[in-house]
1. Supply the structure label, taken from P, Q, R, corresponding to FRET efficiency 1/(1 + (r/R0)^6) of positions 190 and 262 (r between Cβ atoms, R0 = 25 Å, to 0.05) with the calculated value 0.00.
2. One of P, Q, R was used to compute P(r) over Cα pairs in 10 Å bins from 0, in percent, and the result was 3, 15, 24, 25, 19, 11, 4, 1, 0. Which label is that?
Structure P
Amino acid sequence: MKLNNIFLPLCGLCLSVQVIAQGTTSLEEQMQKKAREVISQMTVDEKISQMMNDAPGIERLGIKPYNWWSEGLHGVGRNGRATVFPQPIGLGATFNPELVQQIGAAISTEGRAKFNVAQKINNYSIYAGLTYWSPNVNIFRDPRWGRGMETYGEDPYLSGTIGAAYVKGMQGDDPFYLRAAACGKHYAVHSGPEKDRHSFNAIPSKKDLFETYLPAFKMLVQQGRVEAIMGAYNRVYGESASGSKLLLLDVLRKDWGFKGHVVSDCGAVTDIFTGHHIAKSHAEASAIAVKNGLNLECGGSFHALKEALEQNLLTEADLDNALMPLMMTRLKLGILFPDSQCPYNNIPESVVASDAHAAIARKAAQESMVLLKNDNVLPINKEIKTMYVIGPYAADAFVLMGNYFGVSNRYSTYLQGIVDKVSEGTSINYKLGFLPTTPNINKMDWALGEARGADVCVVVLGNSGANEGEEGDAIASTALGDRDNISLPPHQMEFLRKLTKDNNNKVVTVLTGGSPIDVKEISEISDAVVMAWYPGQEGGFALGDLLFGDVNFSGRLPITFPLSVDGLPAFDDYTMKGRTYKYMSDNIMYPFGYGLTYSKVLYSDAKMLNKKYKGKEPLQLQVTLRNESNREVDEVAQVYLSAPGAGQTVPIETLVSFKRVKLQPNSSQVVDFTIQPDELKMVQEDGTSKLLKGDYTVTVSSAAPGKRSQELGVENSKVGFKI
């Protein structure tokens, strides 16, 4: 029997407590006992203090101060030097959960190393902890939402798969200890408008709730075993999402079996009183939150919990119950008390912003960028005679970062990445050309003529965190971080028109941003179009790798690019009809899952391996992929299900599986897919799921099936079956 020594100072005494790691009592049970002992030693004031994000130390119990608020959306955020990976919307575009799991592991490894150093210098400040309020698995249901860049896209299955992989990487694989604690946010039914989030009441149908808004969170809980969930600002069916019996008690804990802690978004408990007017005071708002399952507040309303106790709005036992998951999280992290058995205590500083992590960031950036058009201009010959790069974002490190970013000691801009590739004999030049968000003040323009004279011009257009993002960060936004439309600033488009009008050279347009852009005209007048997102510190080198053919494109759109927002439902309408590939049959410029490569991959011979499928066992599917080119390619094969009633009572198509398949030049490969029975069930109007009787079609495709995909020549192979 193995014994672990953990020092537990109580009542001024330093007691060595032996924890049985193997035997009749599990380590989990021993730690639960320890958590209850710690809570029993606290005064009411101390208990309340530990339920707020900036928790003070309790010296007499040997508990150090701890601030629960840390960020790790795509790298350790807001806390000094760290590797900056692509923004999550770009990670969604990789369709690569294995890579995202590596990224999660890299982030938490750097975070743990930084935490170990911070503790030695008594840095207990905000962002210096190990409880990372990431990932964001809200559904990017409307392209006008400025924070959609933080998500993995519009599809619940893709978001849940990528999100669960991130959580597994972040938290590590020890049976008890956590390298870091991940947090799924914002639970739930939260995706803009930003200006209304503190007062908005979302009333989705039960079908939309359980089909669209909740599945990714469920996957984080049941597949990723996420340690924390963050409640959203808004109401859902009249209850604050951060104090909702339905969401926090009935669904999250009772139905899904969640055992971790729930934290409010910052100020969300205050919103119960001042924004939603559900409560008449901070004390009542705090009591509502605690009794309905909230454990930790980011904000200041929980100071009123003492008043709530005095008014009999809740009991001290309610505080004890709320504290239990919080103490367990800190014990799992090995930070409530010194714990020599925690396997993450000695991660060296050398992992922070390391070459190994930079290599992962570069691979992720390569796999995230999406080639939308290529009229025989890419890849560019490295021995090209003359080349021009233009646009303010081409030499701007800020457009690599996205939001909720950390800071790196190494950034590669798009200009650097391109210049790094060309021959020493190539004449290559750069000018700003135009301002990012406003028209040029000086009407004299030397850049345009020079750019039009080059053999190939790469023009970088798009958005940045200045005009899309969270309400207080997007300082150039007229809609508090959201967008009124998806068009680029008019002066950017006017520059592109002048650049391409009556011009014989080739123009490659690189688009930056975290959300869909109106690309209809851009695609018409450009020879090639690349969606680069916010690709992280290695984005420039990754773009160079792709433009010059050292790496093949493989990224796919994790969200539909519509023709216009005019064809979409109102931004504040949370019904899914007319939204995402599941319910859109028109108004599509580029479909979900779409992306070109330098190769031509054919899909054929889709077939079911089940003799006669009855819907009770996994569906075994097989398809043949053939690479018709002389280039190696990673093909993202996607499996879509069309069920009885498609487009009427159920989605037109539903993504149920996907794989990145490496294909050698001029070769074929048979690819197998296993679809679990639950993925075949369709959500009904009352929110329950049901396996329907009738005819089904399974399509293995390189993008979401539909008329627009047919027009674009998207490859697919189909097979039908009946239940």
Structure Q
Amino acid sequence: MLEFLITAAKGLDELLLEELSSICPDSQLKSKPGQVIMFAEIEDAYKVCLWSRLANRVLLKLSDGPVSDAEDLYKIADKVNWPTHFGTKNTFVVDFNGTNQQINNTQFGALKIKDAIVDQFTTFFDERPSISKIAPDIRVHARLWRDNLSIYLDMSGRSLHQRHYRSKTGLAPVKEHIACAMLIRSGWSKNQHLPLLDPMCGSGTIVIEGALMAANIAPGLKRDYWGFSQWQQHEESIWQALISHAKQQISKPQTKIYANDIDLGVLALAKENAHNADVFDFIQFSHQDVSHFKLEELEPGYIVCNPPYGERLSDSAQLFPLFQQWGAWIKQHFVDWHMSLLTSNRDLLRQMKLNAKKEYQLMNGKLECQLVNYVLDQQNCQAREVKLIQNDFVNRLTKNLVRSKKWLKSQNTNCYRIYDADLPEYNVAIDCYADWLVVQEYAAPKDVPEHVAKRRLHEIIAALPQVTKVNPDHIVLKVREQQKGKNQYQKVAQTRQMIEVFENGALFKVNLKDYLDTGLFLDHRITRQLVQQKSKGKDVLNLFAYTGSVSVHAALGGAKSVTTVDMSNTYIDWAKENFQLNKLQGAYHFEQADCLTWLGQHKQKYDLIFIDPPSFSNSKRMESTWDVQRDYLDLVKDAVACLNTNGSILFSNNLRQFKLDEAALGDLGLAVSDLTKQTIPEDFQRNPKIHHCWLLTKES
């Protein structure tokens, strides 16, 4: 008998053992995590390649031995008589897995084994086979576990989950062998006379694998590339006999299989894949919203589905209500069905308010997932009141909203902060923009496990619609780390969706989704008012202007002229739109330029200059790097040269540790007034270091 190693995804080894017992009943099997060792004949290995719905690879063991140093790798590989497996005209590649104290680099390990193979051919034939990483004739696998190395010939060539019917995939596709595991774990594979439904089918993998099962189609029939095809010990007659027998086993399914998706594009892809797999006629496709999906099927069956995970946390705000609505619909229209859902976000499934019967751990690619089974009996489908979980965050947010309502009565704005990491364990900032919310998650401290931070964020997202009464579709989630320079302006999406907000008589366009910042710094609300009050009849310059909100307030304050300067064309255009929105016409100038270079060469004089530079910048458009603590004095010096007598500079920045040198500014003829405390709005009082602000007045 030969020794084979059959590999599978983590969590499938138990199912794989059962499957192999059925495919090769006369073989000897031993299960290990993620693999099964099989002692069998070559025909059995072919059967596994052809019929296994769960395996990844079928590996024939060629050699093994202990490893104490790098030369042992060479010796173990050299024990194999390689010319009996392939020739000099064949191509090959070596895959190496595992490390230990002696061998800590897989590329080095692969190289030593490759050298042993090549040297053997060179010695015997004075020529050597070539290496090919793309579709090699022979694939050699080396696996190092602790101090033992095993070398295998890959019979499968590529992972067996590649059935060769998928031309493309949708977002977050489930792999074919995982789809089969879902169908087995759900119970449907043993009850194939009952209907199968995937209401969010995506590219159709689950229903296609179900149809292949129901039609008894061997999953390997469509594959045209095998690791044994160029193997010199390959038994072609045995293989062809197995192929012929497999084709004879195909039958028309007696079950009903349904596939649905709301996206017409991926639904077309699912149909194409089903056609490629020769099972299109066995599946009924439909295009409906899953929250209102109807099925004219009297007999309960099995729902098996890979719904959206919300793996990107920014999706959670939209997915939570979807699962709530879907759960309510399921309880009304799918009583007595069984349901199995794959997810990497268990909190999403909890929104359905259903009691799970069983959970299984699975790996879908590199993603840790759970397959959750439900029995949708009468008791489980009873309507449950969705109660808001009272926790510290909910209580604090509720208090903040009550306080904000009182404070807002004296304000003239519909954009403000309602929560700013008030509780360290709920480390987010929440801003209101009209009827939208922007949630910015700060990077969790290193001592907080990722799963804990994620769970807390889900609690926040689940609570916000109920506490604030904001539509879940109007909640935007962003993950934010401490940024340097203008990194805070970097794009994170491309929706180009703008909404209008108002503040103290001014209107602004904000973009809540495409950038980490929205186009309006809320902590500068009072600062902008101050500029407006000081601008009447004056020539005003706004440097590092961003989207021009300060310039708008200066113009509304009756400025004689306003010059707006920023390095970004995008923000200069945005500033112009803000001026148009406020119907402002006059001596208003917009300059796209590096503010530092532009100011150093500028000769015009101003009465009021507003400067809010980044903390750090190394933009390619700048002639050098910028560090606000290092370089601000040179910037102020250039600004003073452009300042009229008795003119003033409003200087601000958000570097927490920034230190202002008042003596040095005095030498420049400037009187200094610290306005930091009076320019921080009440909704930012929790974070008094959100910015610094000084009024620098040129003395006569």
Structure R
Amino acid sequence: MSKILQQSLFVLLTFVIVLSSCRKKEFDEFYGRPETLADPIYQQLQAKGNFTKFLECIDKSGYKETLSAAGSWTVFAPTDEAFALYLKENNLTEISADQASAIVRYSMTYDGEKIERLSDNLTARGFVKNSGFRRRTVFYDFVYDGIDNDGRSIKVIAANRNGSYLSTDFNNKNLPYFLPPFMTFAGIGATDYNYFFPGTEYTGKNVGPAKITEQDIVAENGVIHIIDRVLTPPQSIDQYITAKTQYSAFKSLLDKYVSYSINTDISHRYQVLTGKSDNVYAKIYSGVLGFSPNNENYLKLDANDAQAGMYTIFAPTDAAVEAYSKVLLKYYAKNRLQPGNYKAQLSELYALRPDIIRDFVNSHFYTVPVWPGKFSTVNSFLGEVTKLSPSNVVDKQFLSNGLLYGVSTAQNANSFSTVYGKVNLDPTFYIMKQALDVLGYTIPIKTASLKYVIVPIPDATLVSLGFSYDPFFPTAPIRGDLTILRRLLQTHIIPLGDRAVPNFTTAAGILETSNGEYIKYNRGVLSSAGTEDLAATGDKTIPIDSITTAVNGADVYATRVLAYTALPVSKHIEKYGTATTDPYYSFFQFLKNNVTLYNATTGAIQGVSDGSFYSVFIPTNAAIQAAVTAGLLPKLANGLPNYAPTDALDISKVSKFIQYHIIKNSVASDGQKTGTFESLLKDESGDAAKVTVAINTTTSIILRDVTNATVNVLLGANDRSNVLSNRTVIHQINSYLKYQF
């Protein structure tokens, strides 16, 4: 090779080496690890020298590489002093590999966060400030030994959704922390924290039972917060109740809602990991429950909603369930269930009436955290504020997926304690109970703050009227004419407002039912428009059998149904207006002879529409004569009423007079309705003339007409007022109402 060529090659090689060196330097400067970057979590803990036990756990659990490499973790690292305390409290000399794995995985949460960010809930829409108090940890339970509903030993995995299982979700447990932003947001404080963690001082930087002693140590792969206690994963609600025998009765009811479904994905994963051939079954709680007690996730309305939410359960002890079983079994134990202990009878009741057991269980379920100071402000899954107080609590646990209060008294749910509860629990009224539910009348009458009287209708009565319940027709389980049934049910539901339950045995009065019609009570008997239509005197009233009080009123048991009337209003006026001595005689004579208003064939009064409510105020015969004398009604030559005028002007006078004495609302002497109401009388422009109910008490009704004259409703023992008609109440008045057009 020539000397010139050798020199050229040397120069070229030198250039290539220099160029490569420059490029490597640029690459390292751009992609290389910055000298200012903090060491990874593992190395930082190692350098601090006070985390030897935690590092040993990391090594045993196989997480050394994870915590030494890239990633994003928040690690709550317990010191060696914390481990010394843990070993002493648990009588341990060393920590097993399984224990080490649980400690490390439960101390690691996803995403490295400083203290200032931990209280923010990361949602699909971004961070929601101050609402977070938990983070998902690396720890989750896997397959465990269980027993299915037939008593067979099987391999089980907990559900990770409410009512279902998703094999791609590991059901990770969440770690709670208590920082000032969230505590203020939730309206709780040190007392709430120490209720569950009495052995730890509340500092405003607490993680479970531990305190954060040093915070925000930034690492290459996350953030370290140093804590003074070792954290171990708590049990779930399902795990805790299963392990505690004092809740065996309540657990036996929960088990009614458990099914076991084989999962091929988890079975395969288990077989690969263990070499065993067992199938794995997902333990799934029914979706009819408020939540699944073994679900570590929250509602999953958002991927991370467990950061801001958890469940609460009030778990009644065996003694509490036994005591309350007397309520649930009251109408069943004697005649419908086999003799035995309360657990066996509750199991039988579930077979007969699963809805009763469902409501009992769900009354103890809350889909939000119920903090100790907020018992009376949070609604259960059934929408009811708890009737329990901290004095009923005999056990309290901050579990992995919810708060648990073991209580010495079962929840007295509205489904059983209200006026609806009596109908609900007593099988004698099963068709009525189902009709109330299906037709939408249940919620008001089982709301404890709303006062009602219910007159239950027995199944036998409803069957005799052509009604039945057939669950095999889920879209239309109530068989019969629903229009009639609705009106019938509404007549047996009486809202009280702010009034006390009447004294049905010694007093008398009138009550408006839920659909605007009225019933009457009089010293141990009831009556309605339909019963008062009956011919036999003994049938016109219904004896009251018994009265049972409830938290929101009373159930009044009667021997027959409170029927409504199908007769037109005119027939009830005619009833007291045929003989010359009858109180409605003069008014009815004018009405029946007025061809403009009255249809003699049907009895219909023009302007009185089916389905609407009215009051008719009928002047006494003497008051009618006074109106005749005053020229408001036509008269004969002798000055007496001309009941059948032929002159158009006189006929118009009669029409206007009658129309002004009928108002568009039903009013009775119950002290409830006052105000100004439209009459049937209208002027030429179509505006209705008004009548004012100025005073309404149980003993007095005073009306005022458009001339400002007052008229009294006659409410004496011999007066014909509060007469019940078809969605109408008829009253006798001492004078007449005067209009001005």
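Every read-out reported here was derived from the displayed coordinates using simple, explicitly stated rules and does not represent laboratory data. Please read all numbers here as calculations on a predicted model, not as lab measurements. Cβ atoms are built from the backbone, for glycine too; each structure is taken alone.
1. Numbers: P: 0.95; Q: 0.25; R: 0.00.
Label of the originating structure: R.
2. Values: P: 3, 15, 24, 25, 19, 11, 4, 1, 0; Q: 3, 12, 17, 16, 15, 14, 12, 8, 3, 0, 0; R: 2, 11, 16, 15, 12, 11, 10, 8, 6, 4, 2, 1, 1, 0, 0, 0.
Structure of origin is P.
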